[in-house]
Structure 1
Amino acid sequence: MYGVVTRNEEEIEWDDFGIGFYEVKDVSGRAAEPLSDAVNMVSCFGDNTAANSDPELVPINEDGTLATREQPYFDWGYICPTHDKYRNGLLEIIEDSAAVNDAVRLDDVGFPREGYCRCDRCQRQFDTSTAETWQSWRDDIITEFVETATALIPGRTYFTLYPDPYPGHLSERSGINVERIAKYVDEFVIPLYDIHYGTTYWLETIVKGFQSRIDSIERDVDISVELYAVDVDVDDLIHATEVADAYSTNVYFGYDASNAAAALRRMNADNRDGVTHRPD
């Protein structure tokens, strides 16, 4: 199945796509009302507006560096996952979204990267926990959030994964223990973004890496790929789609419904070429 990821309500209804993901909260902090005919998508701990308005919300490392987009390695501002008031607000958004459409996608879940967060609140929670290491404590925090959030979602839960399938890397980076989180998730979505897709072997490599990990889990969890569609040449997007389609359950297109629809229509036309209908 092919789908679209969009901030534009009207694109959800396009016949070219079998499913639409609608951003009810994105990393800018922009909020929108959830839609009944879309899988509503919530950017959980990415939020430029909140980070800019209240630095106390922002994770820090041991050096006191804030996880904001002013840093060279962050594309947006992050919020500390242990901040109760912010977490409670997120859970309300997720619950409101699930009340409109029982499928929800959780996006931008996790700590910002290695070394975060070392705020006083995180330190206190770690000190009073039973976790033996900082990494295992971070895994506990994120897994508990996912468990709580998915309990509010009566239907299908989609979960975005940073595209690093190597065992242990997502835990080290963000506190995401894939094997533990898979107990609560129905479909992992892996954004594999490029502006050219001139080569595509890496698409196959990354998706196969995740497949190897998920196959070891008793619970069936789908793996799908999200491709970037903005200003990508249609032929290149088609080629990337064909590769992704061969190795994933579904393929979704991010942030340019027109270009994605053009690629799908070209693919359908090419599939019809050369078919000859003869009388019996």
Structure 2
Amino acid sequence: MSGGIAGRATERAFCVLAPNPSPMTLDGTNTWVLAEPGSDLAVVIDPGPLHEGHLRAVLDHVEGTGRRVAATLLTHGHPDHAEGAARFAELAGTGVRALDPAHRLGDEGLLDGEVLEVGGLELRVMATPGHTSDSLCFQLTADAALLTGDTVLGRGSTVVAHPDGRLGDYLDTLRRLRTLAARHDELGVRTVLPGHGPVLPDALATVEFYLAHRASRLAQVETAVESGLRTPSEVVARVYADVDPALWPAAEWSVRAQLEYLGEHGLI
């Protein structure tokens, strides 16, 4: 991929980068265009923000390859991934499929374990709650790749968006992804195609890092509470002192999720 972000990532996956960079979205939202070689049909995942130029760039890319959009899918409903979905669907002449009914348009929902086939392309749907309750990943089996939305990012770590996101769910999701990445058969995953940031070529190492990072942060939060800190903002200032303060409001979501998790497990 050019610059590790926009461009071709695998034989079947191409990224069109949305022009919405920020501390939260990194370089911007990765809109993924998937197609089986030789097919005239494409799948678009996460059209991104409501930015007319970006939405038309995605459609221009699809049409420039001699294809048409057969399906528009969402990894979750956050605006940087989903706000432009309805407009994109209008431009492309599709519906929108998502886990959350609030973000669907004209099409049915998506189910954990469902296998989608579009023009010979196979996508497996995985429910991966934690970042949000409606988070999904899509496994591109032929390329041993996983499209992760915000569940796994190309740089850094993701936010558990409390109260909708829950840490227990997220840890379960990461363990499920670790099992998938450790497989050595046709259903194993090697490459992560994230919703933000560059492609990650070692899925197993990435998920192991995420699990270790979460365990470390959770221990730090527990220690902070034991030292007398009580409010989420106090804990953030202590535990996330090494993080850009611009990200502290988002970190507070994760801290609230961590405090809830520790309380539910009788650890604080």
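Each of structures 1, 2 was scored by mean count of other Cβ atoms within 10 Å over residues 80-87; the highest score is held by 2. Tell me which structure, out of 1, 2, gives 23.6 once mean count of other Cβ atoms within 10 Å over residues 72-79 is calculated. This value belongs to structure 2. With respect to distance in nm of label points 7 Å out along Cα→Cβ at positions 160 and 176, the largest value across structures 1, 2 is given by 2. With respect to distance in nm of label points 7 Å out along Cα→Cβ at positions 200 and 240, the largest value across structures 1, 2 is given by 2.
When Cα Rg over 2.2 N^0.38 Å is computed for each of 1, 2, the one that comes out at 1.01 is 2.
All of the numbers you see were taken from the coordinates with simple rules; none came from a lab. Fair warning: this is a prediction, and the values are worked out from it, not measured in the lab. Cβ atoms are built from the backbone, for glycine too; each structure is taken alone.
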